[in-house]
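*Asks:* What follows is a set of structures for review.
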Structure 1
Amino acid sequence: MAMAEKELKGINQAEQLTTFESGNEMAAMAAAQINYHIMGYFPITPSTEVAQYLDQMKARGEHNIKLIPADGEHGSAGICYGAAATGARVFNATSANGFMYMLEQLPVQAGTRFPMVMNLVTRAVSGPLDIRGDHSDLYYALNTGWVILTARTPQAVYDMNIMALKIAEHAKVRLPVMVAYDGFFTSHQKRKVHYFKEREVVQQFVGECPTDYNFARDPKAPVTIGAHMNGEDLMNNHFQQSEAMYAAGDIFKEIADEYANISGRDYPVLDLYGMEDADVALFLLNSAAETAKDVVDQLRRRGIKAGVISPNIIRPFPAKEIREALKNVKALLIGERADSYGGNGPNLTHEVKSALQDDKNNKTIVLSRVFGLGGKDFYADDAELFFKDAIESMELGYAIKPFDYFGHIPGDQEKILKPVITPQHGDVYKSGLIHVNKDPETNKLKVKLPPIRSLTSKPKRIASGHGACPGCGIFTGLELFFKGIEGDVVVLYQTGCAYVTTTAYPYSSHKQTMIHNLFQNGAATLSGTVEAFLELKERGEINVSDDATFVMVTGDGGMDIGMGSAIGTALRNHNLIMLEYDNEGYMNTGSQMSYSTPKGHMTSTSNVGKAQKGKSFHHKDTAQIMAATNIPYVFTGAEAFPQDLIKKAAKAQWYAQNVGTVYGKILITCPLNWKSEDRYGEKILEAAVNACFFPLYEVEEGITTITYNPDEKKKRVPLMEWLKYMGKTKHLLKEENRELLSELEEEIEYRWQRLLAKNNHPFL
């Protein structure tokens with residue numbers, strides 16, 4: 001088409017490039033081209049890649065977005081809200097339980113009318129834990145007050161991220177906008193996509209960042225944000241918010257038309273396929289609708305008038321458009337990847353039914369099916385079965401099973417699961433060779449250990465067959481620690497590598513009782529377990545002669561997002577052990593930066609390039625933080641020093657059973673993400689200790705004692721001796737990064753000298 005003809009038709013498309021990318025990549029591409037001011041984020045599968053791609057781009061100097069790694073999703077939402085209230089352009093991405101953790105913050109953002117854009121990469125909400133895609137998180141978003149766009153393809157993810165900001169900042173809207181797309185189906189699968197060659201096209205489309213609002217950006221123009229309201233004022237506030245939400249529906253149409261003008265891609269309120277004369281139809285969100293379109297073509301070749309409806313926006317809900325689309329449809333099946341338990345149909349089922357109720361002439365039969373939970377695949381054959389139910393209902397004149405689950409499998413008592421491993425408990429875990437006594441003079445514990453080889457007769461607590469990576473130090477480190485624990489244990493694992501590699505239903509590698517809960521609440525959960533155990537025992541409702549030892553195992557960032565829960569548990573001084581395996585990152589989600597990652601180290605969210613050189617701030621000293629809570633015992637350990645670790649485990653058990661809370665931190669290797677050779681595991685741990693990066697010490701009843709001093713042993717090595725074994729730190733050994741290496745060396749020496757001072761002065 002000639003340019004003159006394009007202009008006559010109102011089409012003035014900007015130059016675009018073609019690529020083959022995933023939804024997460026295109027969300028990051030759109031954000032980078034917009035060049036947001038701030039992204040507060042926290043890793044969670046399957047949305048994590050968005051931040052990773054943006055960090056890679058940042059390292060290459062491709063955008064100026066300030067990426068702020070939060071302590072958890074609740075914190076990331078707070079970062080975003082604070083930045084939005086300051087008048088910055090703000091971006092985020094999350095999924096599932098991460099979304100749930102930030103949920104309390106989302107109505108605050110909407111109710112105070114500060115725009116931002118967030119990508120919700122939809123995923124099953126726990127429990128039980130499942131990281132694959134459904135819409136159970138999205139349905140919690142429906143009442144947050146956010147405008148919600150739904151993207152079926154990677155192309156739609158890119159386009160809607162650009163439109164979303166313009167909708168959010170529109171004077172008639174002023175609301176945050178969510179772009180929801182299917183985890184792993186759309187987020188990770190690559191498709192052919194088009195994107196604007198020049199970022200200026202995107203920036204001209206979204207326009208200048210608004211300044212005509214009550215932002216907290218100018219101290220000379222003070223404002224009060226978030227004042228509490230009485231009922232009458234709140235009523236007016238929510239009415240205005242409601243009006244803005246409905247206005248967003250009209251603004252969406254306007255902006256979609258503008259976007260079609262520069263992109264050539266149209267996004268109507270409803271994506272209608274074969275609906276012009278359909279007798280039967282499916283209503284599906286996002287990627288499932290694309291699968292069903294192929295079935296529509298097949299049915300129409302057989303003379304069946306079938307169609308598919310898929311909304312591009314569900315908040316505000318397009319009731320008017322749905323009534324129009326269904327005015328002649330005889331039977332509609334609504335498929336939803338979530339349920340509203342006990343509601344006789346999920347949320348959108350009732351919203352569609354409500355929309356049709358307002359049309360007195362509509363006679364559409366409506367069926368509702370819950371499908372695809374936990375990422376269960378939806379194939380063309382499944383869509384055909386959906387149409388079969390709709391056709392049968394049309395022919396009968398009523399809905400066969402108005403509401404049902406699709407794809408569930410009835411159980412079979414004859415196939416009931418049976419334990420493969422005989423449970424082990426009690427005496428098998430008692431060697432009788434470890435003796436712990438309190439020295440009345442020093443008020444410290446004395447531990448008498450046998451030769452370590454004599455403890456090998458104690459069986460492992462974790463069976464073989466788990467799915468850990470080759471060279472993973474978690475289980476060798478945990479098993480060594482457990483050698484010092486006599487008798488039964490009850491272990492709670494926070495989400496992380498240690499959990500996900502040992503318990504994939506219907507299998508479990510745990511020989512003793514194991515409980516799982518999420519990152520942010522492990523310590524609190526176990527405190528409830530131990531107190532219930534003690535109370536039931538006190539009341540005589542359970543009969544056990546020996547007390548179990550209660551241990552929380554955390555790692556992979558669990559002491560970032562879970563720090564608040566851990567400190568609360570410590571202050572209450574429950575009889576339990578908190579044991580952190582420190583692998584210096586969020587390894588279970590792909591090696592993102594954690595607060596335990598040392599400065600300058602490379603991760604997938606602290607990349608190395610011309611614009612940045614790894615993590616920009618120093619690692620968190622969790623042991624010292626926990627010691628400040630004045631719990632009876634804190635320790636550090638490493639597998640490379642086995643006798644030291646076993647002795648501390650024995651002390652930990654004594655204190656947990658007799659005094660209160662214990663915290664321990666053990667350094668473990670992660671060859672995959674440290675980019676180190678498996679065979680160097682022990683050398684890396686030993687070098688980390690001898691370089692004083694990971695000193696071995698204990699804080700017993702407030703008194704600090706260094707249990708291994710590399711200076712006194714004449715084993716002290718330069719920091720480079722530790723760094724040289726790991727690919728993630730190779731850049732620190734280059735001359736151009738000498739200043740960064742010096743900063744790390746200085747911080748480690750400063751912390752070591754403070755520790756020496758505490759060792760030498762009991763009152764410090």
Structure 2
Amino acid sequence: MLTRFRLNTSVLKLFIIGVFVFLCAGTFVSSQSNNLRMRPVPPNPTRIFSPSNSKTETGGYISSDKFIPSARCGSCHQETHSQWSESLHRNAGREPFYKASVNILEKKRGIEFIQHCESCHSPATMFTGALVTGSKETRVLDDEGVSCAVCHSITEANPLGTSSYTIRQPYLLFDETGRAIGNEATDKQILENISDHKRAVMNPVLKKPEFCGACHKSNAPPELNNYKFIRGYSTYDEWQQSGASRETVLPFYAKDKRLDCRSCHMPSTESAIDAATKDGKIKSHRWLGANTAVPLYYGHTKQAELTEKFLKDNVLSVDIFAIRRTATGELIAPLIQNTSNSVVLSVGEEIVTDVVIFNRGAAHSFPPELRDLYEPWVEFEAFEKTSGKKIFHSGFIKADGTLDEKAHVYKAVLLDELGKPFTRHQVWLGTAKAYDAFIPPGRSDLVRYRFRVPTDIPSTEIVLRAKVNYRRFIKEYADYVAGKFKEAMPNPTVEMAKSEACLIAVENLPKTNAAKAGREKNKKNVRLADEKEAREAVKLLARRWNDYGIGLLGQMQYGAASEAFRKASEVDPSDANLLVNAAIAELQTERYGPELTQLGKAKELLEKALATAPENNRAKYYFALVRRSEGATEEAAGILAKLALEYPNDREVQRQFGQTLYRLGRFDEARIAFLTINRIDPTDAGAYQFLSPLFAGSGLIKEAQEAQKNYLLWRDDPQSDVVANRFYAAHPEWSDVRVPGKIYSSESPERAEITGEDAAAER
């Protein structure tokens with residue numbers, strides 16, 4: 001009892017100190033933020049490249065004549081230079097879709113503010129000091145974008161993002177004594193000193209994901225928006241928490257081996273002419289991704305063709321998984337893809353089709369980054385097979401080239417502080433999101449469509465077809481850019497994935513259970529003679545149920561998700577992760593549902609998973625959370641401690657470990673866990689929230705105040721819901737996007753297209 005009393009007193013003291021620090025820091029930040037947006041503030045004067053996070057080794061500028069032209073590199077590295085010349089990196093500082101937006105920022109705020117953008121799009125220009133009012137430096141280096149000299153002179157990168165890297169003067173030779181030679185080095189010197197050349201241009205940071213993450217993670221800082229940090233995007237963090245990184249226990253699917261940015265975007269390619277060849281191969285410097293417009297603008301047809309091929313290469317999968325009879329609620333699943341199903345519908349019957357879109361290939365969200373400018377969407381059709389007569393169609397392109405307003409679209413609608421949308425990527429105005437649809441890596445999205453079988457169709461087959469189409473830019477923005485540059489802007493549509501299924505419609509449903517008979521026939525179709533094919537069929541069927549369950553989980557339909565995961569486990573009992581997934585759904589139900597038995601259900605599933613696979617770390621992680629909820633905190637801490645050692649970069653393992661230690665009063669150890677999270681992600685607000693009282697309880701008041709300040713800066717804006725509600729009040733037709741499990745039908749409300757009027761565009 002005495003030990004317990006002392007522990008509780010310690011926790012109470014820590015809590016009181018933490019509250020005091022929270023109130024003091026909160027009062028300070030609040031008083032500073034009341035009128036922050038009333039006046040523009042210059043970039044941070046102590047950081048000459050603010051509002052970016054980039055810096056030089058000397059802290060000063062780098063003369064433009066020190067940046068080695070990429071053409072110089074191309075004299076030896078011919079194939080690499082050729083690939084780079086067509087890449088998005090090469091065109092990053094000059095292409096019109098980028099310039100149209102950044103020009104608004106320069107016009108409205110001043111040239112120094114565009115360092116936020118140019119530090120990643122045209123770094124050499126910025127480092128010469130050209131982006132300063134009154135500078136006499138030219139902007140000729142814009143034409144090189146992200147050049148050879150830039151990337152190969154970066155010496156350090158960290159996961160803060162928004163160009164969080166350090167660069168030094170570019171060199172071509174760097175010997176063991178520290179003697180460096182830059183642009184004046186001759187080809188003869190380089191060829192005679194290859195090791196010195198590699199030392200100069202091949203810093204180890206180039207092979208680290210944090211190198212790419214320095215730019216492929218971005219936030220709008222207070223210096224830019226006069227308010228607080230507003231999260232932008234982070235393909236780096238998404239990768240780091242995905243199954244591709246193999247640094248976390250949480251993903252639904254883990255890759256067999258670690259894949260990083262270079263694995264997908266810099267694969268080895270054949271080359272017979274490049275000086276950097278190794279076994280006849282070089283790392284691709286095309287960095288194929290998702291921009292289908294810019295290569296065509298510059299006439300780089302090969303880059304455009306390869307980009308389209310890249311997008312179609314199993315990035316997404318589409319599965320017309322199930323139909324549900326609305327009259328009875330009967331679920332018929334799974335449908336057989338790309339063939340006829342013996343599912344009999346009656347004319348006049350209403351059904352709902354469940355379509356699963358899975359992000360199978362990207363190790364980050366789809367679409368990634370800048371979702372306010374992307375336009376991928378799902379197109380769904382139901383039509384009579386023989387005549388082609390349309391029964392239902394969602395996600396079509398209208399005569400004027402704009403997208404059907406009722407389409408299920410993956411994009412973001414960004415709002416300013418008054419709740420008004422902006423469409424020119426004016427991130428300095430961003431306060432909230434009215435809509436942000438994307439699919440995380442290794443996760444699925446479930447889209448539902450409702451239609452009625454027409455009464456004027458005789459016995460026939462109905463084809464269901466689902467596709468994911470993709471345009472790099474919303475048409476409205478592409479048209480805006482075209483107007484600004486007085487020329488047509490390419491913006492092709494790419495079909496990324498497609499699936500079909502056929503159903504039978506008859507005038508009157510037979511008295512026999514046709515649906516059940518159809519399912520039995522479908523089962524016979526997958527009974528394959530070859531044992532290997534049979535095993536593969538089992539794995540595929542289990543995966544389809546699992547993908548469906550993940551989609552249901554994302555829509556907070558926890559009971560249905562648990563049932564889908566259980567079905568997957570019945571199909572493939574050897575996969576313990578399917579039981580873990582069912583347990584996750586039960587734990588979510590415990591959080592939101594009125595029943596108190598879900599914890600026991602989850603525990604039973606996890607124990608069964610561990611019996612099947614004793615070393616399954618996902619099962620151990622969730623079992624630790626269950627045991628902690630049951631009061632076995634020490635046991636939970638022991639399990640999480642082992643996982644934290646095995647997965648030192650798993651922020652969620654570290655978070656739960658830290659919270660468990662906090663409960664036990666082991667504050668010094670808890671502090672280490674939360675500091676580890678901020679090593680992984682310096683923008684993690686939740687870690688700072690715990691660190692503030694932990695520092696305060698140890699008498700480290702200055703550190704506590706700094707942690708609280710970071711928490712207030714990095715947490716989600718508490719005013720964002722208020723701002724979003726202003727938008728919904730003005731645009732009630734958009735309110736339906738907030739409904740989990742929304743069903744698209746001919747009666748779905750038509751949402752107004754968000755357009756950027758000139759007045760709004762220039763704010």
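*Asks:* Comparing mean count of other Cβ atoms within 10 Å over residues 114-121 across structures 1, 2, which is largest?
*Replies:* That would be structure 1.
*Asks:* Work out which structure the value 0.10 belongs to, where FRET efficiency 1/(1 + (r/R0)^6) of positions 130 and 562 (r between Cβ atoms, R0 = 41 Å, to 0.05) was derived from one of 1, 2.
*Replies:* Among 1, 2, the structure yielding 0.10 for FRET efficiency 1/(1 + (r/R0)^6) of positions 130 and 562 (r between Cβ atoms, R0 = 41 Å, to 0.05) is 2.
*Asks:* Now for a separate question. Looking just at distance in nm of label points 7 Å out along Cα→Cβ at positions 66 and 706, which of the labels 1, 2 belongs to the structure with the highest value?
*Replies:* Once distance in nm of label points 7 Å out along Cα→Cβ at positions 66 and 706 is tallied for 1, 2, the winner is 1.
*Asks:* Suppose relative contact order in percent (Cα under 8 Å, 6 or more apart) works out to 9; of 1, 2, which structure was it derived from?
*Replies:* 1
Bear in mind that the values in this text are calculations on the coordinates, not laboratory data. Model, not experiment: these values are computed from the prediction. Cβ atoms are built from the backbone, for glycine too; each structure is taken alone.
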